[in-house]
Structure 1
Amino acid sequence: MDIEPFTVELARPLSTARGTIEEREGFLVKIQYAEAVGLGEATPLPGWTESLDDCREALEWALELAWDEDWGVALSETNAPAARHALSLALADARAKTGNKPLYRYLGNERLVRRVPVNATVGDGSTEATREQATTAVESGFDCVKVKVGARPVEEDVDRLRAVRAALGDEVTLRADANGAWSREEAERAFEGIASLDLEYVEQPLPADDIPDLSGLRDDGVAVALDESLSSRSVTDVLAAEAADYLVLKPMALGGPDRARMAAKQARQAGVTPVVSTTVDSVVARTGAVHVAAAIPEVPACGLATADWLADDLGPDPAPVADGRIEVPQNKGLGVELTG
């Protein structure tokens, strides 16, 4: 296994209620398996995964364990989610290449999937800037827009969402993402203010561990999607608490494409809708998430249109976005070619 550190700069800062992201640091992993070389990526994001230093240590430990035992043992014993994601993705890529099939088919979906619907993401900004960015996204072909909220007073965020709905009309799907920033009282005020706007859901309206309150919010007439809660609670526990209408599945935060695919199956069995997203990753992990989404039948718009947030990348993008859909690579494995 080769472990190569990398840094990619964002083309523009991504402002969220949890802070501003300006660059992504991580590790590119290459694993020789049978006759193929698989690519994996570990790009930690504190709050969702382990730290960068802990990720490096976990990858180095996994390499030693693989030499002493095998890759299966290394994968099963690696608990740091971003590090495990890199191992799981690299092994899946190599195995899919060996089986001469695209990764999404290796993950269990034998039907042909050429494209997956995606949403546009609008960061925190003034009401005017938010409306303009949302309008631009729809004009470029998106029919689903997610607006970041939670960094401003509730009333300002409600005004922003009202302005977006008025500008886009009723045909565009609208989502909001609070990144766990609201208290229960703030979330109730927000839900009251947006109840008439027909949002598909509000993502993570309360802090990750507030599972009982999240369950109660579902009675307020606005659907709830959970994201950060999955970094501190198991999918099984969240579903058992009946705290979500949607689960936002980030393969990097869950520990790999295999775990994300399993989480999607669990969600569907519980009557909860899975949505696949990224942690603003480089081309390797981002394309892996595209394959995960393609492996889920009838998946709704996913948070995969993040390539344009990066100023540079590790290689050309094999999954471009057009008219609100992202292309699913059909080459064997991931379908990613690195630069250099």
Structure 2
Amino acid sequence: MVQSSLGFPIETVLVFVGLSIVAIFIDLYAHHQDKPITLSNAIMWSLFWIAVALGFALYLYLHHGSEAASLFITGYVLEKALSVDNLFVIMALFSWFAIPNNYRHRILYWGIIGAIVFRAIFVLIGTELLSLGPWMELVFSVVVAFTGIMMLKKQDNAEIQDYSKHIAYRIAKRIFPTYPKIVGHHFLLSQKQLDAELGKSENSDLINKIPKSFLYATPLFLCTMVIELSDVMFAFDSVPAVIAVSREPLIVYSAMIFAILGLRTMYFVLEAMKQYLVHLGKAVICLLFFIAIKLALNASNHLFGHGIDISPIISLYIVLGMLLIGIIASFIWPQKNNK
């Protein structure tokens, strides 16, 4: 059987690519209109994406054994869990930019496309770095632990950011003059579209402040740019954690991609459940510290002969167990409303 550069047969790579493309087209067809995604619809689509991921896991199990399937599921669950923090940031962005519900799925779509591209780059770089030797495992361990510490600090200091100071926001405004109002689902406006909008406006100061250009950015575009750069920073955190589960690029990348593809609908589920899953973030932080310890122990085992090599099955049980504890704790000790 012909092997690909990703460590798996060409047939497996084609199954992954084909399954991903078909699922994306189905999702795009279902959500091409500017309509808010209801909670029931979001739950159904989230289950659809989970079924797609489990379908690929079943394929791996039948053709490559239980270890490959366990590694994939562990990476998938870990990426899903780590994405929770990223989705909370996106919620804050939507609120700050005052993005209506019926346009949020369009921004999330472009955010996911960017995530697919950036994850491919970071996974290739990360797996190559780890192949340099066990010392890189220690470096990755420190990176993952640092991410956990930063998330812990963020929970203690949950102040609202001023995203007008974000570097992506400032860069976008330098490239395109901005029109401060949302115009349908347009990310950019032509001169003709802007003139039509300005003709409806009675604010003469607004008309005089906008310089001439070929294209003009709307709040949808500015929000998308901030999300894209935020996701690049998030990839620096999540990629080392998932690579700690497996060194096979296809396992790592497919686990991350199937997790990411379901984030668009998962956002709307999480938005509705946010007030109930108050301790899920703490469970995610615990997961990061577990991964950091796993990397350090594995490196110590290779370097000094003293350490523990945690099996894929045990890792999967620990990841699922920590998330389950976080969910159960959220319902046992709900957040108290300050009156």
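Quick note: the coordinates plus some simple rules give every number you see, no bench work behind them. Quick caveat, the model's predicted, so the values are computed rather than measured. Cβ atoms are built from the backbone, for glycine too; each structure is taken alone.
For this structure, a couple of remarks:
- Highest-scoring entry among 1, 2, by relative contact order in percent (Cα under 8 Å, 6 or more apart), is 2.
- Value 0.40, calculated as FRET efficiency 1/(1 + (r/R0)^6) of positions 129 and 297 (r between Cβ atoms, R0 = 35 Å, to 0.05), assigned to which of 1, 2: 1
- Identity of the structure behind -0.35, -0.80, -0.94, -1.41 (criterion: log10 I(q)/I(0) by the Debye sum over Cα atoms at q = 0.08, 0.12, 0.13, 0.16 Å⁻¹, calculated), options 1, 2: 1
- Structure (1, 2) behind the derived value 2.1 of distance in nm of label points 7 Å out along Cα→Cβ at positions 185 and 209: 1
- Which of 1, 2 yields -25500 [helix-only ellipticity at 222 nm (-39500 (n - 2.57) for each DSSP H run of 4 or more, over all residues; to 500), calculated]: 2
- Structure (1, 2) behind the derived value 3.7 of distance in nm of label points 7 Å out along Cα→Cβ at positions 73 and 97: 2
- Value 3.8, calculated as distance in nm of label points 7 Å out along Cα→Cβ at positions 25 and 273, assigned to which of 1, 2: 1
- Structure responsible for 1.7, with distance in nm of label points 7 Å out along Cα→Cβ at positions 121 and 145 calculated and labels 1, 2 on offer: 1
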